[in-house]
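Next up: some structures, all given as structure tokens.
Each value in this text was obtained by applying a stated rule to the coordinates, not by laboratory testing. Everything numeric here is computed off the predicted structure, so don't read it as measured data. Cβ atoms are built from the backbone, for glycine too; each structure is taken alone.
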Structure P
Amino acid sequence: MTRKSRLGLFFLLFIGVPAAADDLFPVPDGLQPDVDFWIDIFSHYTTAQGVLHDNRNLAVVYERIDLPAALDRRERQRRVAKRREHYQAILRTLANGKRDNLSDDEARVLALWPEDVSNSTLTSAVRQVRYQQGLRDRFREGLVRSGRWRSYIEDEFRALGVPVELAALPHVESSYNPEARSHVGASGIWQFTRSTGRRFMQIDHVLDERNDPWTASRAAGRLLAYNYSIAGNWPMAITAYNHGLAGVRRAMRQFGDNAYSDIFRNYKGRTFGFASRNFYVAFLAAKHVDQNAQTYFPGVALETPTNYAIFKLDGYIAADDLSDALGITSRQLAAHNLALQSTIWQGSKHLPRGLNVRFPADRLDAPVDALLAGIPADRWQAEQLPDLFHTIARGDTLSQIAATYKTNVSTLVALNNLSSSNRIRAGQRLRLPAAGPAPAVPPPAPVVVAAADAPAVEAPAVVAEQTPGAMAGDLAATLLGTIQTALLSDPSDYSVSPDNSIEVHPLETLGHYADWLGIRTQRLRDINGLAFRTPVEVGQRIKLDLRTIDAQTFEDRRVAYHRAQQDSFFRENVITGVADHVIRRGESIWVLALRDYDVPVWLFRQYNPEVDPHSVRPGTTVQFPVLAPAGTG
């Protein structure tokens, strides 16, 4: 089936004749025990409990461990580590071939495995003993909270042709907690990372729409529909939400589009770890518990959606001025407008023009129009306040900060009396051009430093909730959660093939490859038989010389380059929809993308990864993302 026919089937299924959920979300062969494991985690074990289990065969659960909340983190880790070592010792004994004269514990552990379990399997199991915290109480809290937004999410998903069952995903990601923050920077009920979220939302120092459940839910629907258009089935589209489209496409090429069990059991992608392998089965479990909430949580009642007065601001205004006009406090206003950043409440920024503000209608003393009409004309501003300072967050770099504020690194260095190595730290306050020159006395040097234009050293992680999106984390090892790759929504394959070759992507040149490899460009021309000045073409395969650096280092540098390009683009643009275009005779993808649709070729390729832009036949339907300017704050 072609990609376009899959898209046609997609809209037929969800807009025309609805398909059964079991057809859309199959339980892969042999993985029902994995689904049952997560059902137990979500509905049976609380956060004061957990289980030691095998991280490959979730049917093997060694022991339940009780960890009262009164215990500090170190004691919890100590108890888990002690019991893990106990089972590892038993498994080593069994792996050495012992089958007779077993102790009660040894016999019990052996009985958890098939009768013909091999010594090699048990040897591997020694390294696979993992602790999983229970989540019953958090899942129940999430069910209750979900009532605030559930009907809205389902309406948005129906409009986008996305199955409404996917409204269960926030149970896996965040327990429907809008204040959830992961240790890798994902945020909100849908746990968007900045790079992915910027494609569909405004994310900056004024607004972070990842934290607004309404805007983020619409964005999640668009992302899931996009994932499906590339993957062609929901198990892989959902897995891509965690692992990224590029990795999912590699797994599908290796095992087959619908070989779910083989992929989840056997795919060896470098970042395809426990979280990615289990993301789809955890969703199936969350969907089951969500749809049978009264069975697992008798008497649970979902919150009633708030009846909001929603109004758009015609100009810029200070938070205090708007709060006073509405007869409420800034804190109350903030509680219902979660996208607004601290700059708003600190007074260094106004609420932006065009912002849709929400507040419970029954808590206002008069109609909104009348309250807004009472604001003196001189309190409304035609322009936003200029940026004076920037507080460095985890992961910020000088180059990213410079791009955000439309300045350059050298200006930031000069204004802030930074050392020649341009070292910055999380929490440091940077002076911006609008603030004028730095004071005559230089500020104290940062205590914790990071290399120039490398991610700032992380402050202690602020995680509002240990979410199941990170699979509740092993107490002894931090697991990746939502983000498994720097470019989750990019289906392009930036990996090096076993024969040391790569596919050329837009924005790349031989000079880039030479820089990332640390060699001369001529060396690449020689091994690829390319004449001087002959350019590489998109889709062409190029052989690399990996004698100086390894493939992983090359891939990391390559992905970092593309991430920087894409982040820069999506600071200025957001994707609002998709337009179909039927190729006519004589039309060129390059001309259509750049002139008619104003879409960069690299982004066109992301929406049409199977299309060769050099040889598109008339009658072929392609997709162009529809772009709009990102909010300026």
Structure Q
Amino acid sequence: MKITFENKTARQRFYVPPALGNGQLSLMIDREGAMTQNDYCGMTPVIVRAGCRYDNASRQLIRFGYFEQFLPGEGKLTTFRQTLDPEKGCCTCRCKYESGLTVDTEVFCHLERNIIAVRKTFSAEVKQAYRIRYTLPRNPYLQIRRTDENCLRWCSGIRSGVVCFYSPNHTVHAAGTGILEISGQDQTLEFFLAFDEQIKPSDNWKNLYRSHTEAWQNYWSDSSFAIPDDALRKMYMTAQYHLKISSTPWSVPTGIFPTHWEGRFFGYDEFFTHGALLTSGHIREAEKIVRFRSAGLESAIHRACFLKLCPEKNLAAHYPWETLEDGTEGGPEGFWLDRYVHMASIGLNCWEHWLFTRNRDLLKNVLYPVIRACAEYYRRSAVYTDSVTGPYIGKCTDMERLGEFVERPYSTTCGGIALFRAAVQCAEELEQDAALRKQWRFLAEKLHGSLPVKKGKYVPYPGCRAHSIAMYHGLFPFGVISPDDPKQFAAIRETEKNIGDFAGQYFHGTELTAWYAGLIASAEVRMGHSEKALQLLVHAADHSTGCFYECFEVYERKKLPWFTTASGAVVRAVNDLLFYLSARPEDPLHGAGYEFDSPWISLPAHRGTPYRIP
């Protein structure tokens, strides 16, 4: 499936260049098949590498520059057509200029090697020599020197490497410090940007493209699905593609871009991306996320209490809100650091992974230690006890838009209940921690009874006057409230009436962000409302995505295009819906005009079945 945007496209949306990458490299290609330094909804095209950071206090991602195209004498761009092929991980562009010259560009970032490949075909010999310029930006934390005709060596602190700008049919020459350039008048130009990769004689366009597309085919073969609605299918495909190109050697950040919190990892957001990958059969990509948290467990324990005054086996873990590759905190100061609901998200990721894979060795050695330490943090640091009402969750930042410290927060409490229940189940499976199991089970029961209620419905926290997406969290992501609970039903219907209060996440809005649309759709599926879930997802695809059906953090505000959390939420919601329909073929979405062939989604048998937290 290909997704095309052109100057005469009827669907006028905010234009943001398609993202390309392989989980290590990340870049954006504009409509002229280059990386011209323009602003697109707050983003300017630049090449970055996951984990490669400047040696400064803010640990920013190193900007590895960009390449530009210069066509002297050809005039302005008159028409364009740009296509993203998510199944093959490539982008093509066709541009026509005032002179009549047409330029076709094909670009891909090899999925298994750190090579960016570009091929340009000109309709005729250009009037003046064209130039393709690759520029490594100057920065006091980045040292650059030329090593040979087409290579630049970079160094930032203890990190160093080589960037090779290579063309099989053109000569590369220096055009200044950190600048390499190709010029010519041939009708075909091929060039490659290789990052710490040795270009071999066999690395021509044809061979690289073949191995690249074969790797993508392997990724897509993990599952199959049927989605009749065209817009929904495109949003789903782009989101699946986006998750793959954002899957780093560590975990999945909100985006491998400087604008996206410098590619740091959010334990809270990982729940959406991990669940999307897991339910799509992408077990290898999903497992990287839980293994990353396992690798950072010691650092999280140290953050919770480095004095280790309690017995070693009972240590609690407090993971950073914005985690760097080494497991340390990378986020700036702010009240968001006073959240610990992500401890529930991290623990539940591990629990979901166990449910899908049933890998007992992984549970014992990787997953359960994380679940246990997160549950212990909640038990020992989050739970307070009132002599009258019993245990409750104390003051914390619950949802950012609700402000700083609140007591008895609905969302964080639901997260704690789910985490304690998951810890009990896993401990029972492993026949461990009998005493703790008893405490966790008791706390889960008592916290359920302490959820904030006003006038027969749950509320975000006692005395709260705002409406919040948090009221869906009891159903999804935490799944601890029965869909038949009248207080939950009343809370959601009240929230629906005022959905504009939080539709834009941080802002009032007229359209739900794709992230929230996906979250609510998953909650509606759990209530058995398949038609409503489908309508939410189709509406999001039509109204809350960009030209290539990419998800923003907040589309109305042009905020953070190519946002993986939203991609994960919509993929998970579609998967939840398809699982639900497969399990209930007698519920064919009456009145929606959709006909599905069962099964709607297929995963290999060993990869688990749909579930619900009891």
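Here semi-axes √(5λ) of the Cα gyration tensor in Å, for residues 25-160 alone was calculated and came to 35, 21, 10; which of the structures P, Q was it taken from?
P
Out of P, Q, which structure matches 0.15 when FRET efficiency 1/(1 + (r/R0)^6) of positions 241 and 337 (r between Cβ atoms, R0 = 25 Å, to 0.05) is calculated?
It was calculated from structure Q.
For structures P, Q, which has the highest computed value of FRET efficiency 1/(1 + (r/R0)^6) of positions 145 and 281 (r between Cβ atoms, R0 = 41 Å, to 0.05)?
Answer by largest value of FRET efficiency 1/(1 + (r/R0)^6) of positions 145 and 281 (r between Cβ atoms, R0 = 41 Å, to 0.05): P.
Could you tell me which structure in P, Q was used to calculate distance in nm of label points 7 Å out along Cα→Cβ at positions 185 and 521 as 3.1?
P
Taking percent of Cα pairs over 36 Å apart as the criterion, which structure among P, Q has the greatest value?
Once percent of Cα pairs over 36 Å apart is tallied for P, Q, the winner is P.
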